[in-house]
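Please go over the structures that come below.
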Structure P
Amino acid sequence: MELTDKLEIKVFILFLMKNINEPLDIVTINDLMLQDAFVNYFDFSECFYDLLESKQVFETRVNGEPLYQITPEGIEAVENLEDSLYASVKDKALRSALRLLALKRHGNRITSKITENGDGYTLETAIVDNEKTLFRLEVYLTEEDYAKRLKNNFDEKAEIIYKGALSLLSGDVNFIFNE
């Protein structure tokens, strides 16, 4: 679902900035906004600079680098309007944003791919950082749709799957039932 209404896009930007609650560079904000394809680049750019002009977002400098943060006016605006966004959009976007920030801080990358393999498919998944592989799973599957479903689930919930695998391996299966 792509947001196209300018007011919705501004509310979306303010919603994420309010919930992240830390100064971010423009590249990171752009990545957060575009990663789930709820907003396109051109609409994001236009709306973001409108928010700067209206003083709902402000620019500060840290070590000479421009960083952006929501203002009290922006917080007030989003608190009055965030109910106009679908809950599913807010939940997915916030989860993805927090995940992207955590991955950037630690240098972790999540990868997954499906390869046709004879009469079936191989799904390869991994969580890697700059120095090592934290998690890797390769599984053979007979149905392409099932492989795609598993890949999408890994892409969305890699950290939970990683924690779940560690819990199963350690014998602490309560983790799975507490999620």
Structure Q
Amino acid sequence: MPDPISRAVSTHVFQWDATLPALATQTISGVAQFGIFVAVLVVGLGALWAAGGSPRDRIVRTILRLIPGIVAVGVALLAAHFIGKVLPETRPFVLLGQQPLFPHAADASFPSDHVSGGMAMLAARVGRWTKTITVVIVILVGAARVLAGVHWLDDIVGAAIIGLVIAGLASTAWSALVVPRLAVRTA
């Protein structure tokens, strides 16, 4: 059963028909489906920007900055898949008998892979502005997925919590286990 807020707005938000402007439909659909790639690009460029030195050193440092985020995303996606199997939630468009704004499988709705993976990217060792921009993009992706009818609000909030917890654990593990060893090698 969806969260109370989603239930309250479902009769208004998910009942769209041909009266919705095409630009709004295309924008929501585009952000919902492809916005996460923008977040990945922001994190990648943020890691590249933060890495200094010669071109070779910059590549190595960029990769080292991205590894904890990549690992965290992998763990977050596995966790989301497992949770979806254990706690399956019917997608809004299935439960309400509506068409989503874009074609989507009628699989488990909770938690959102896009948002859990997006928030897990925050484990990457990038600057504060890069992380802030990434969070804003991921929130927009989550909101668009709710508006598109493929997720409930609690799918997004739960996924954000899962992604943030995994990002925190990955970042802490990286700082405790890898960073000291890298410091010894460069000394």
Structure R
Amino acid sequence: MFADKLFGPVRQWGYLVKDLDEAMQAWVTQLGVGPFWGFRNVALSSHFDNVDSEIVIDVGLAYQNGVQIELIQQQDPSQASPYADFYQSDAKQCFQQVAYFCQDIDAAVAMAKSNGMRQRGYVESAMQSRYYYFDAPALDGMLIELMEVDADMIAAFEACAQQADDWDGSDPYRLITF
């Protein structure tokens, strides 16, 4: 079976960045992708490769053709997480993962495992949203993210994707600081 048949369509392409503002500006000015919504100072509990830690990230979210482009900057890369290894590289940004929406996250996790994917861990927000990360030998470092979603999150995603389709280039950065 193919992953899109297992989990539905790819809903997000995730990139790790060293400077969120610089990365968003490049996506807006050089690629015409925007506007960016997002959040600064997002606290997450990370459970990755058998290491638990508390991390803080900044995240920018844009949309193109109904797919979310996620840019993640971990504030303290010394803390173990699905994102931390990137900060040892010289790259300014790199592709990290493709993500799928899962309304029944436990069933999706079981399906991934039964199809030979290896669970690396998950991150969890204070609102108890969980984001599971898997890999497989053939993926060669790319992760699969299974995102726990509900009807409200799906509605917000669709509203932002529609606004991005109609975007005229104004007000390109719409981030909230916690």
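Values quoted throughout were computed directly from the atomic coordinates according to the rules given, and no laboratory measurement underlies them. In this text, all values refer to a predicted model and were calculated from it rather than measured experimentally. Cβ atoms are built from the backbone, for glycine too; each structure is taken alone.
Taking 1.41 as the value of Cα Rg over 2.2 N^0.38 Å, for residues 99-138 alone derived from one of the structures shown (P, Q, R), identify that structure. The structure behind it is P.
Here helix-only ellipticity at 222 nm (-39500 (n - 2.57) for each DSSP H run of 4 or more, over all residues; to 500) was derived from just one of the structures P, Q, R, and that gives -7000; the source is R.
For the structures shown (P, Q, R), FRET efficiency 1/(1 + (r/R0)^6) of positions 75 and 115 (r between Cβ atoms, R0 = 30 Å, to 0.05) is largest in Q.
Quick check: 46, 35, 31 is what I get for Cα extents along the principal axes in Å, calculated from one of P, Q, R. Which structure matches? Only structure R yields this read-out.
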